[in-house]
Structure P
C-alpha cells in the first residue's frame, strides 16, 4: 500500500496561512470564551471536541486535503488559546508557569517522536502513527504559543506591539539561518512553527483587546470571519497554483 504525505509543502504561502491561522485561533478562542461568555473550561471542551474530530478525519483520509488540514490547524490554535488561558488564569499557574509546563510537554513530545520513529521530519508524516505524533506535538506548540505570547506581552510589560516585534525578529533570524547556515532544516522548521504561534497570539490580542490594554478593540466576530475568509482564499490560490504547475510540467 502506498503511503501519502499528509502535510502541505512548506512554502512562503504556508507560513502566511499559518500566521493567519494562529491569529484566528486567538480571536476565535477569545470570541467564544469571553465575548460569548462561555468561559475557558467550556470553550476548551468545545474546541477540544472539534480538534479531536478533525484529527480523526485528517488521519482517516488517504491523501492530503488542504481544507481538512487547515481546519485541523485552526482547531489546534483555538483549543490552544482557551486551554492556555484556563491553565494560566483559571488555575492560577500564571503565564510563566504555564509556558514552562507546556515547553516541557512540547520537548517531551518531540523527543519521544524522535526516539520512537527515528526522525521528526514532516516528510515522514505518511502513516497514522506518525500523524498522531505530529498532531500531539502541534497541539502542545499551539498551546505554548498562547501562554508565551501572553507572558511576553504582559509580564515583561512589552505590550502587544513590543512582543510582536520580538517574535517577528526571531522568525526573521530563523529565516536567515535557513538561507545562510547549515543548521538542520528539520530543527529550523520546528523553531519557525513554534514561533509563529506566539506571534499570532499577540497579533490577535492587539486586534481584539480593549484600548485601555493596548489593543484596537475590534469585534472578535468580525475579525475572526475575515481571517477565516483569508485562509480559505489562500488555500484555494495554493491549490490552483499547484494545478497550473502540474499542467505545464505534464
Structure Q
C-alpha cells in the first residue's frame, strides 16, 4: 500500500520567527480538517531543531533539505546524516534540481549521499526530472531513466522501504508552468514501470511517487487523482498555511 504524501520544501525561506509562526499556523489549520496523507515540512537547516519541537504533538513530520555524504570531517558548512538523526530528523530530500544545478551534485555524489542516508536509517525523498530542453527534444523519458538508474535503481529491493521518489520537471519549478495531470501521470507510470522491471510488482506498488512542479490548491486535486501520482513535493505554495492546507486536503 503506497502512502499519499504532501511534502513542503521551504528552501532558503523563513527565519526563526517566521518558521515558528508558519508551523503554529499549520498545526492549528490541520487540527480543523481531515488529513488523509502524510504531511512533511522541510525548513532551512538552522531551524530543524525548533521545527521538530513544534511538531511533537502534530501530524506534521520534519525533513531536511540536504545532507553531506561524509560521516564527519573538514567540510565547512555541511551537516551529516548522523547530525540529522541527533536532532530528531527521520527524512531528507536528496537530488533536488537546485542542488544539481547550483551546487554541482552529480550522480556519483548523490549515490554517496543515498548510501549515507540509508546507513543512518533516514527516509530519502529522491528528486529527479528533465529540463525544458529535454522535454522539447523528446528525451525526457531517457533523462529520467538515466537519473534513476545511475543512483537508486541499483539499490537492493529492501532499501526501497526507505525511499520516496519525487519527479520534478525542472521547467515547471517556480515558473508557474505545470505539467498537465496527463503528463504527470504519463511520467509517473513510466517511472513505476522501471521499478516493476527492476524489482517486480510488489516493490513497485509500495513506492510513493510525488509530483513536484508548481502544485497549487487549485490544481492539486486533479493531479493527485491520477493513478500513479501519490502526492506532491511543494515549493512556493508550502510557505503559506492556507495554500499548503488546501493542497493537503486535496486527498
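Read-outs: derived from the displayed coordinates by stated rules, not from any lab. In this text the structure is predicted, and so the values were computed from the model without any measurement. Cβ atoms are built from the backbone, for glycine too; each structure is taken alone.
Some notes on this structure:
- If helix-only ellipticity at 222 nm (-39500 (n - 2.57) for each DSSP H run of 4 or more, over all residues; to 500) is computed and equals -11500, the structure in P, Q: Q
- Once FRET efficiency 1/(1 + (r/R0)^6) of positions 18 and 130 (r between Cβ atoms, R0 = 35 Å, to 0.05) is evaluated on every structure in P, Q, the highest one turns out to be P.
- Relative contact order in percent (Cα under 8 Å, 6 or more apart) from the coordinates reads 28; which among P, Q: P
- Per distance in nm of label points 7 Å out along Cα→Cβ at positions 58 and 82, the highest-valued of structures P, Q: Q
- Between structures P, Q, the calculation of mean count of other Cβ atoms within 10 Å over residues 202-209 yields its largest number for P.
- Each of P, Q could give percent of Cα pairs over 31 Å apart, but the derived value 18 comes from Q.
- Which of P, Q yields 1.9 [distance in nm of label points 7 Å out along Cα→Cβ at positions 26 and 210, calculated]: P
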